[in-house]
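Each reported figure results from applying straightforward, stated rules to the coordinates on display, with no laboratory input. Since this is a predicted model, take the numbers as computed values, not measurements. Cβ atoms are built from the backbone, for glycine too; each structure is taken alone.
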Structure 1
Amino acid sequence: METITRTEAKRLSPGLLAFYGDSVYEILVRRKVVSEGDRPSAELHNASIKMARASYQAAAFEKLMPMLTEEEADILRRGRNSTGLSAPKSSNSAEYHKATAVEALFGYLSLIGDNERLEELFRAITDEPKGKTE
């Protein structure tokens, strides 16, 4: 995929960044689950759902905050503060806003082509040692 500039990416709405980032995050989660070994599809699904839940991503938000650049923290805040979000029954509003923020950040990093940073942050969320997902 062709990347866009940081300026172009910053002009995108937090909702759009989160929409795209949701798929980026999902791919990373599925790759991690698959890398852990062959298992029945129900186990693969359950493992990936656990990491894709708003509560897991809200915890990821807290882990990421201290390690972000000012620019990344700004994207995260914009994602968290975006309007028009309705939390699903499985989550509360605060968790859902934080989960949306993480997805917006992942969407932003992917769109600007900063895959190295994307991988670094994903490893931090999942507590993987460097090189495990590469």
Structure 2
Amino acid sequence: MISTEMALALRAAGLVWHPRSGDRFQLDEPEFDADVFTVSEMTVEPRDYPTGRILAFNGTTEWALDSVATEDALWLPSEAQLRELLRTSFRALRRLADTHEVEIALGGATLVFEHPEPADAYALAVLELLRRIQ
């Protein structure tokens, strides 16, 4: 799973989240630091209102919460979602002895991003893409 630090960097770089079923997220509240929530029609569902999008907590699963604005939630994209964001630039994921490498091609150049966690290696590559489009 992607680290909180990497998810924060992606958000700061401009990655926009459109919640869908199965997405994982954390809340920007100290009392929820260790909690990871999952968007699901049964427990947590995105709802759109004229004032913005919220994540509604249904039933008694998350009894302390009614809803939170998506701006107060930190998306934790999966490896598959990060790979999807790389689109045609993605070339390879390699597992080495103590790290993972994600290789992408941009503007005729091959770039490699290393991290011990594969999701964070993907996130580093997505960060590079975001930097180049801004």
(request) Out of 1, 2, choose the structure whose coordinates give helix-only ellipticity at 222 nm (-39500 (n - 2.57) for each DSSP H run of 4 or more, over all residues; to 500) equal to -22000 when calculated. (result) 1
(request) Tell me which of 1, 2 gives 23, 18, 13 when you compute semi-axes √(5λ) of the Cα gyration tensor in Å. (result) 1
(message) Starting from the value 34, 20, 19: which structure in 1, 2 was Cα extents along the principal axes in Å, for residues 67-122 alone calculated from?
(response) 1
(message) Matching task: 0.70 is the computed value of FRET efficiency 1/(1 + (r/R0)^6) of positions 11 and 51 (r between Cβ atoms, R0 = 35 Å, to 0.05). Pick the structure from 1, 2.
(response) 1
(request) Check the numbers for relative contact order in percent (Cα under 8 Å, 6 or more apart) across 1, 2 and tell me which is largest. (result) 1
